[in-house]
1. Of the structures I, II, report the one carrying the highest value of distance in nm of label points 7 Å out along Cα→Cβ at positions 32 and 304.
2. Work out distance in nm of label points 7 Å out along Cα→Cβ at positions 168 and 264 for each of structures I, II, then name the structure with the largest result.
3. Assuming -14000 is helix-only ellipticity at 222 nm (-39500 (n - 2.57) for each DSSP H run of 4 or more, over all residues; to 500) as calculated from a single structure, say which of I, II it is.
4. Given a computed value of 0.85 for FRET efficiency 1/(1 + (r/R0)^6) of positions 120 and 256 (r between Cβ atoms, R0 = 25 Å, to 0.05), which structure among I, II does it belong to?
5. To test your reading of the models, identify which of I, II gives 32, 22, 19 for semi-axes √(5λ) of the Cα gyration tensor in Å when calculated.
6. When mean count of other Cβ atoms within 10 Å over residues 48-55 is compared over structures I, II, which one is greatest?
7. Looking just at distance in nm of label points 7 Å out along Cα→Cβ at positions 136 and 160, which of the labels I, II belongs to the structure with the highest value?
8. As an exercise: Rg/Rh (Cα atoms, Kirkwood Rh), for residues 208-311 alone, calculated from one structure in I, II, equals 0.96. Which structure is it?
Structure I
Amino acid sequence: MTRPIPKAELHLHIEGTLEPELAFSLAARNGITLMYRSADELRKAYAFDDLQSFLNLYYKLMAVLRTERDFEDLADAYLARAAAQGVRHAEIFFDPQAHTARGVPIETVVAGLGRALKAAPARHGVTTRLIMCFLRDESVESALATFESARPWFGDPIIGVGLDSAEVGHPPSKFREVFDRAREAGLRRVAHAGEEGPPEYVWEALDVLGAERIDHGIRCVEDERLFLRLIREQVPLTVCPLSNVRLRCVDHLADHPLPYMLDSGMLVTANSDDPSYFGGYVGDVYDALEAEPMLMIGVDELQLLAANSFRAAFLSDEERRAYLKEVERHRWV
């Protein structure tokens, strides 16, 4: 088997790595009865009409995550799978509001995830960062309260903030204040924009929130001025092709704009988003892109996507150079 290309994953929701088998295991551990009779039956439910239909199941299954050990096991399972597919660095999103709203303290979530992330370099050969996301369909007051509650972990392990969940009707500008606080606290800033929402949301994420990376961003192709700005300023986009197809943002993988974005000189990366739900981890995403003949993505394009992933990551210059050397060495393996 060919060794997978070394890569970073920059758009990964840890709650979206909950495989059906692990969900049933955690449910049994915590005395929870799921509405599905088996892991196979649950997997069949992973057919979505849009983002909201996915989120409905996504939040329902989180009920099995209760203890520090649950969150540690969840993250460790993802890191093992990712490492096997060539991931050398992962910047992982988590949604504290989705857990505190059901009575799980943020301390429990961060402690469990933190243990898995701390062990990852030795256990899996993967370096990590943790990014706390705000649910955009919740109130600004909830986001601000969540931000303040997380202050003890700023810098270690939480290095940044993000914005996710249902996009339509929830513009980034709604969260200006909490992103201002994040900037003042020295945290990195990313935001979901331009997935189901319009290109205007990408403008707001950049100019109002000060986002350093745009998560998704595929609707930028509808706005020439925005498209050219993203290229000129080399704003990274963390694109998730399999997710876009599963959530009907793109009808077919063959129609995905990623090759056009890449050919135009945009700093675009390929990621898995919520891999348990969307049909594959990041290595599977690379394989699917290469296998779709209409996309015309070959070895050179995959190498560029991998290199871009490290260029777009929140790494030190020394770390970035080392990882880029790994990508270059892989070319000659």
Structure II
Amino acid sequence: MAAMNMIQALNSAMDILLQKNSDIVIFGEDAGYFGADRVFDTPINEAAIAAMAIGMAAKGLKPIAEIQFADYIFPAFDQIVSEMSRIRYRSAGQFTSGCVVRSPWGGGIRGGQTHSMSPEAFFTHIPGVKVCVPSNPYDAKGMLIAAAEGTDPVIFFEPKRIYNGPFDGVPDAPLKSWAKHPKGEVPEGHYTVPLGKAEVTREGEACTVVTYGTLVHVAEHAAENSGIDAEIIDLKTLAPYDIETIAQSVNKTGRVVVAHEAPRTSGFGAELAAQIQEECFYALEAPVLRLTGWDTPYPHAHEWAYFPIQSRFIRAMETVVKAV
């Protein structure tokens, strides 16, 4: 085991993949020059990056493509929707597109409206594509290896607010405070974390909080600092998501908060809320509550009024716990 932050864990995963499998190819925007043949930068052309990944995968390579920020992934959207997700279906299994598209994701770094988006809901609506959002270094490494070694296309969003360590959700926590946070214990060698399986990171009886990415840490701090006995579920994989783990928790607590950074309307929380009421209707003691960003572009000057910070989590949990 070694102490690693998420950046170090992801780099460790790619080092191992390159050593273990000669078909691994890593490229994209700011991928860097770590090898003469298999790791290289590309022009700023997201559609071409995705198209290259699809073609390489169809010919048997295992590409890991990088989009510089999730905000810039939309030029690649047509390639992901029309080609990457359907190639196995359209070819009756003759071709696959087992590739990974990595991208820094989410807010909390004062990046404003062009460097803070959380566009995961768009991609969870595409049949044939898996969507992952790890919340810690251990999962980031194991999930990236699992994604790269699989045969399905995976959109791998990396919460940049916690690249260097966990975030407690306190407004205006200085970015330099990252260095003070403990790193996670991560195996130095090869291992995988299965995709599609959620984890209960904190057990409780009063309510269930379902979230992912940066907000897992904010929810945990909110529960500890409020004294609310909340059970917290880290989804890890959004498509396919683990409704069994969610339902088991909700059937126990009867009260639910679903949380994400993205805007509220048609966000991934709406899907979760709908599925929870279908699966757990008779166990619910209160309406499912969504805690989200607002239906506006991500702001710069008022980031902490937009972001689901710790105080907003506490109010949300208090609301569902006190509901009759």
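1. Details: I: 4.3; II: 3.2.
Largest calculated value belongs to I.
2. Values: I: 2.3; II: 2.9.
Going through I, II one by one, distance in nm of label points 7 Å out along Cα→Cβ at positions 168 and 264 is largest in II.
3. Numbers: I: -14000; II: -9500.
The read-out was computed on structure I.
4. Values: I: 0.25; II: 0.85.
The structure behind it is II.
5. Working: I: 27, 23, 21; II: 32, 22, 19.
The value was obtained from structure II.
6. Numbers: I: 16.6; II: 21.6.
By mean count of other Cβ atoms within 10 Å over residues 48-55, the leading structure of I, II is II.
7. Numbers: I: 1.6; II: 2.5.
Comparing I, II, the top value of distance in nm of label points 7 Å out along Cα→Cβ at positions 136 and 160 belongs to II.
8. Working: I: 0.94; II: 0.96.
Structure II accounts for this read-out.
Any read-out appearing in this document is the output of simple, stated calculations on the displayed coordinates, not a laboratory observation. As the structure is a computational prediction, the values presented were derived from the model and not from experiment. Cβ atoms are built from the backbone, for glycine too; each structure is taken alone.
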